[in-house]
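Please find the structures below.
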Structure 1
Amino acid sequence: MRRCALLLVEVLLLGCTGDPAAPHLARGNVLVNNGKREEAASEYREAARLSPKAALPLERLGDTLHDLGRADEALAAYRQASARDPGSITARIGAARVLLEQGRLADARGELTLALRDQPSNLYALLSRGNVLQREGNLKAALEDYQTAVHLKSTNVPALYQYGLALLADGQQEEAQRTFDRLVKVAPDSPEGYHGRARGAAARGDAAGAARALREAGERVAKDARTQLAEQGLTGDALERAAAETTRRSLAQMRSETAFAAFASDASFRRTAGWE
């Protein structure tokens, strides 16, 4: 009730700013938070029409269309946002996300490089470009982006996790292990550090160590998913559905990873990992 009241106040306040697009933006945000993305997209479109120079309504529209699985429409919205504001890093990152999912790696990297030109310390853009570079097979360049991100924010969970995995892929097992240990220390309730430890143990052929770390990671997935989704604004039934689905996908992905394929059929490994 308190959150609904605050959102209503936001709608009323934005409606008093004199910007005819503001109430539509606010209503769109409320609808997204309640899982009503189709209705939210309509509100963001109307906000974009009423404020023809603003990039924000189109950025929000792109995010919502992406969540609805309408990738081409989302990309068009992000591109329109960039045309209105070439310095919009949100639009660049959104476009890169769609392009990456479509397998258009060079185009995605180009969008992220443009974003980093304007905001070279943006962690999300750095990590995203690192992911693209890694998929392109340019591991050294990916490592450089991940390392830069860690230096900028030494306690950032995604930065430490992706840096550790890249070190592992580069054969730097000891440095990777130190990175995952550091991650567990700074974020003991997050699954990433334990999952990294599991990947490291698997690379060393330590099935028992990998299984124990996987259990630790798995026990943290549901709470972590719910916390992150709540921070994004989801509430009520929409939050519970999204958290359950995110948890299911995360656990399924762990169990299907090729890193653990050598042990996956072993009953003892599966029991210790919590897969049975």
Structure 2
Amino acid sequence: MMSLRFHLSSPATCDIGFSGVPLRAAFLNLLHEYDGGLSDKIHGQGGLRAYSIDPFHCDSAFRTHFTQGEEYVFGVNLFRPAQFQGMLRSIAIRRNYGFRILHHDFSLQRVDLKQITTELLMKQWLENMPNKTDGPIKMRIHFLTPTQFSSFGSDYAYLLPTPEKVFPGLLRIWKMLERSMTPELTGKYRDWITENVYVSGHRLKTVKVPLGRGRSLMGFVGNVEYSMRASDDSLSSLTYCLAKFAERCNVGKNRSAGFGKVEVDFKTRNKNQSRNRRGFDVHTAG
């Protein structure tokens, strides 16, 4: 996969609402300028999107404040980077490139690029995986931007981050990656998740984000602690890696517009260990 970080200079001092949607539009416009067919292929086709957006930093109301002349960064994560090689060459040789974001023209200062294979990603993650023999692995996922899931069989949003919603969805995205060798079937994996991963604590709240033109999106933010039973099963290692992967791909619906952005912490618990070095801020039932 490939991660791009676009460094932009603000043309004005102003505020905007949640930046994910206009940043997706700006990225698709970038693709369209290079190849209109590629833009339609990336976003117009049904199914999972092969990219995700890391929006601008925002406040608790999901607004971003810009100061004229200051630099701001947003990211794009590409899961099939071979499709974008021509676009990247076009950016590299073009001067005075800019992004139209809502009503403002931001000038591009530079683009940072990192590319890594799925094999190397998994190797790096597994080197830091907690020891399975120390007891259940605790995975704290902090949902930074509003998140929602699809409700099976309908268009309604599902606002509970159950393990069966989070992890099988991540597996489907992981399978999109170039050179991904994961053979697990999503249905079989969902059954394994139901038996081995459960919610052991949470602190969530529902938020409504205006999207402009009378539209809005309802989602949740906050912390959820997932506990995974101690096991030598290879699916426990896969689940750990998928939790790490979530930081790059986002989770739930509208990932390509910056929703479902997360950070993840891990710990194990045994008789000599009750908190990790950072601690968890969760509400535990019972």
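Identify which of structures 1, 2 gives the largest calculated value of mean count of other Cβ atoms within 10 Å over residues 54-61. Once mean count of other Cβ atoms within 10 Å over residues 54-61 is tallied for 1, 2, the winner is 1. Of structures 1, 2, which gives 1.0 when distance in nm of label points 7 Å out along Cα→Cβ at positions 38 and 94 is computed from the coordinates? Of the structures listed, the value fits 2.
Once volume of the Cα convex hull per residue in Å³ is computed for every structure in 1, 2, the highest value turns out to be that of 2.
For the structures shown (1, 2), mean count of other Cβ atoms within 10 Å over residues 222-229 is largest in 2.
When volume of the Cα convex hull per residue in Å³, for residues 110-165 alone is computed for each of 1, 2, the one that comes out at 199 is 2. Ranked by mean count of other Cβ atoms within 10 Å over residues 86-93, structures 1, 2 are led by 1, which has the greatest value. Between structures 1, 2, the calculation of relative contact order in percent (Cα under 8 Å, 6 or more apart) yields its largest number for 2.
Looking at mean count of other Cβ atoms within 10 Å over residues 158-165 for structures 1, 2, the greatest value goes to 1.
Match the computed value -25000 of helix-only ellipticity at 222 nm (-39500 (n - 2.57) for each DSSP H run of 4 or more, over all residues; to 500) to one of the structures 1, 2, and report its label. For helix-only ellipticity at 222 nm (-39500 (n - 2.57) for each DSSP H run of 4 or more, over all residues; to 500), the value -25000 is produced by structure 1.
Every number in this text was worked out from the coordinates using simple rules, so none of it is lab data. Given the structure is predicted, the values throughout are model-derived calculations rather than measurements. Cβ atoms are built from the backbone, for glycine too; each structure is taken alone.
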